[in-house]
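What follows is a set of structures for review.
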Structure I
Amino acid sequence: MAHSQNIIGEDPVFLQMLEQISSLAPLNKPTLVIGERGSGKEMIAERLHFLSARWQAPVIKVNCAALTSSLLDTELFGHEAGAFTGAERRHRGRFERADGGTLILDEIATAAPETQDKILRVLEYGEFERVGGSETLSVDVRVVGVTNVDLPALARQGKFREDLLDRLAFDVVNVPPLRARPLDIMLLADLFARDMSRELDHPHFSGFTKQAELALTAHNWPGNVRELKNVIERSVHRHRDPDNPLDSLIFDAFVCPWRISQPSPEAPPSSGKTPLPPSFHQAVADFEKDILETSLRKCRHNQTEAARQLDLSYHQFRRLLKKHAISG
């Protein structure tokens, strides 16, 4: 079975994480992959499998949040015929199917305490019983837990088993959010744009305008790589002049002149007046400072290159740094 997706990035923070995965993959140890939504956690979990000696064995995935407690039990451990109403035949669970390979437990924090207890037993002894059965089955499975929540905090609150956390956390891979790897933003944006252009049968992708690049690198990307992919694909799709660089980015597909928005229950009644923005001069200063800092990060604090990227002379750039008290 081949790895179906490439993991792309060149930012030092991202490369450091890939080095951790490469050293961790050959070990037959449970692992946790933690990161924000849209950051590529599942791809990282798969990479652990495909870089290991188990790469030709099954890699099985299950989303713990998508199933009720009872259904998750039968999906993980299987069930015997007659174990419950509708169970007409024996069902092999994910642990059985992953024997010799890797089981990825996505959103593992949502698993019920009883299920957590059974997972712990498999991790400690390699044994379990099917639901409604008495035969003890043995498996050799590497478990990779995936989550976007603070598991130690849940354990302190009694919402996640501390002993299971101890077993899973042989090592923890923290996937950096996109905002922490600024050098990868344009690299990925260009990749997504070219892929979308091919899907639209455009002869080529003409690139981004300088303004569009600045907007992409200045955005905070709360939805991470998934959000970036959506923004780029949507913007390329709506771009009406593919022979010229993309200049208009659509960050929010819901924005329209007549959008109907419902006030939140907690919000105070509207006075009907548009709230005043902050001081104009302060707003301009904040915008300038944000662009300067973003450009410095993107250029690894090479001031000459950052100035060139912004179409400024080196001395103009230095004066702006001094004006905003930014240390280069």
Structure II
Amino acid sequence: MTRKLKLLFILDPLEGLKAYKDSSVAMMRAAARRGHEVWALQRAGLTWREGVVIGTGCVPLEVGADDAAWYRAGEAQALPLAAFDAVLMRQDPPFDFEYVTATWLLERAAQAGVRVFNDPRAVRDHSEKIAITEFPQFTATTLVARDPADIHAFIDELGDVILKPLDGMGGSQIFRVRKDDPNRNVIVETLAHEGMRTIMAQRYLPQIVDGDKRVLIIGGEVVPFSLARIPRAGETRGNLAAGGRGVAMALTAREREIAGFLAPTLWARGLLIVGLDVIGGHLTEINVTSPTCMVEIATQQGFDVAGLVIDKLERACG
């Protein structure tokens, strides 16, 4: 029988989580159903003193199935992270300096023997946009640059491209720009801050109409279903935050190939939960901060992704 674990989730404010679709809530519920202790901490509560990383404001949770009142919080406590069997960093982006600082503190905890997922150094080293450059055999034609001349040359060469900042999420500030777009100059100026900020440009993939597929890898195991985020009419972004419609479906052979190739490498780096974005058989992003879509896949296809996360944690924690 698996021993009872004490799990700490570093989260956005609990009252703001949408329990009916939130992947972190799904994981906490899965852990609670198996009898594990579930605790929550705000990122601001991470502190270091005398060689010990402490969570000030660690809160024990009773987690239930009612989405309107899904948790009951106990008394907040200041506890060393070493008091927990595993710590799961599930803070949403933006990946700003405070987020980087949290990875530094969590790295100190990990060096002291605390199991932290996803591994803080790996999170820091994997820009969710630029990480795809490690695997160019799976990507569409892509440019990473800040010089407007380079970006305009790329647009002229391909004729139809997607431009996006390197620190965005949820489809924010993503533009489709055609060669003859009358607004292309101002779009490039705005995104690249007139040559002061590096951005990504990618060949436009018309297969986006069939969905921006989220493919999940859990502890090196590829989930056999993706969530296709299908754009609404007149939109080029499939992100659910941008109004996309989520449809869970079996992986294609190409999606299995991409995920199967990346899975052992990413798991070896301590990336327990990874969300690949795939459009038309092309890898467009590797999400490692707080990948989602677990609930939609479970609801539509019956595959318990959150339960698989807890399976992997139980094995990792012995």
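Values in this text are rule-based calculations from the coordinates and carry no lab data. Here the structure is a predicted model, which means the values were calculated and not measured. Cβ atoms are built from the backbone, for glycine too; each structure is taken alone.
A few notes on this one:
- Which entry (I, II) yields the derived value 2.3 for distance in nm of label points 7 Å out along Cα→Cβ at positions 31 and 303: II
- Entry that produces 20.2, 65 once Rg and Dmax of the Cα atoms in Å is calculated, selected from I, II: II
- Given 0.30 for FRET efficiency 1/(1 + (r/R0)^6) of positions 127 and 231 (r between Cβ atoms, R0 = 41 Å, to 0.05), calculated: source structure among I, II: I
- Label whose coordinates, when FRET efficiency 1/(1 + (r/R0)^6) of positions 199 and 223 (r between Cβ atoms, R0 = 25 Å, to 0.05) is calculated, return 0.25 (choices I, II): II
- Origin of the derived value -12500 (helix-only ellipticity at 222 nm (-39500 (n - 2.57) for each DSSP H run of 4 or more, over all residues; to 500); candidates I, II): I
- Once mean count of other Cβ atoms within 10 Å over residues 47-54 is evaluated on every structure in I, II, the highest one turns out to be I.
- Parent structure of the calculated result 2.8, given that distance in nm of label points 7 Å out along Cα→Cβ at positions 7 and 159 is the read-out and I, II the choices: I
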